[in-house]
Structure I
Amino acid sequence: MVKPVKLKDIVWEMESQIDDSYSFFNKTTGDIVFITSEELRAAEGEDNDDSPQWMQENSRVAIDILENDGNYIELPTKFDIHEYGIMEDFCFSMKDERIQNSLLRAIGSKGAFQRFKDQIINLGIRDQWFSYRDERYKQIAKEWCRDNDIELIE
């Protein structure tokens, strides 16, 4: 039986992603685990003996993921989330054409994320952005739960 999961836990993990890392939901325990690529490599037998104690513990979790992969489901990654697309959708959601155009220009070339951040602050819509982004993350998490037959606790 698949354990239920809290929406806020999934969203937090999705927001906390870093490069070369993975978050998995354990269907049997209901836990969400965070593992780096390095820890997965160590679990596959690459130089685990001389790693620090904390990493060896994480490697045991990684070994469990590899050996019992049917118990784990990877959470949506940053590639599934498409932060740029969320920013673009936010731009188009702006009713004020001046704000919309300013934001679209900000994301139109290199450095889009920083320019977007600067613009939402300059335009005084930072809180609107984070509310919009939070709702989109929740929507992605809900779809992920539905797609994986996981009961969601709101």
Structure II
Amino acid sequence: MKTSTLIIVMVVGFLTSSLSAQETIWFDSNWNLTTKENAKYYRIAPKKVEKGYLIIDYYISGKKQMQGLSVTNEPNKEMYIGVVNYYYENEKLFQKVNYVQGKPEGNFIEYYNTGETQRVGKYANGFREGSWKTYYKNGKIQSRGKYKKGEKVGVWKTFYKNI
């Protein structure tokens, strides 16, 4: 009786550990699927959440590269929804992008790897739209202008750094 109980416990333990093991997906520098040996980034199999899949990508160093929610979990066919945060390898925020049905929509912010704002603008239906500004690290405007359906329009102004 003790032997059969031990075997059952071992089988259940093995099945539990097999089910909880997570698959790792490896990406090269161009975000193409690759092997662990050639990888620059990786993703642990996305977790199913209420509205889709929580996708977290990592640099090969183990630091977070991106985190966002997608309605699909197939690599390179993600359709993000809501805010997706991208990070530098030093763990500082790189970009904050809002997605609607897989397309950038609304406010966009990009930061220098030291934390200062680098670029701000808005997206409409996946295209840059309206006023956009880029900044020097000291906070002064570097350039500003407008986009219409992703194309620069009108006069764009560029400013000296003025330390």
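Supply the structure label, taken from I, II, corresponding to distance in nm of label points 7 Å out along Cα→Cβ at positions 42 and 82 with the calculated value 2.6. Each step should come with its number before you reach the end.
Values: I: 3.6; II: 2.6.
Working through the options, I get structure II.
Thinking of I, II, which structure, once relative contact order in percent (Cα under 8 Å, 6 or more apart) is computed, gives back 9?
Details: I: 30; II: 9.
It traces back to II.
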Taking 57, 36, 19 as the value of Cα extents along the principal axes in Å derived from one of the structures shown (I, II), identify that structure. I
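As an exercise: helix-only ellipticity at 222 nm (-39500 (n - 2.57) for each DSSP H run of 4 or more, over all residues; to 500), calculated from one structure in I, II, equals -4000. Which structure is it? Write out the running numbers ahead of the final one.
Values: I: -17500; II: -4000.
Considering all the candidates, the number was obtained from II.
Any read-out appearing in this document is the output of simple, stated calculations on the displayed coordinates, not a laboratory observation. Given the structure is predicted, the values throughout are model-derived calculations rather than measurements. Cβ atoms are built from the backbone, for glycine too; each structure is taken alone.
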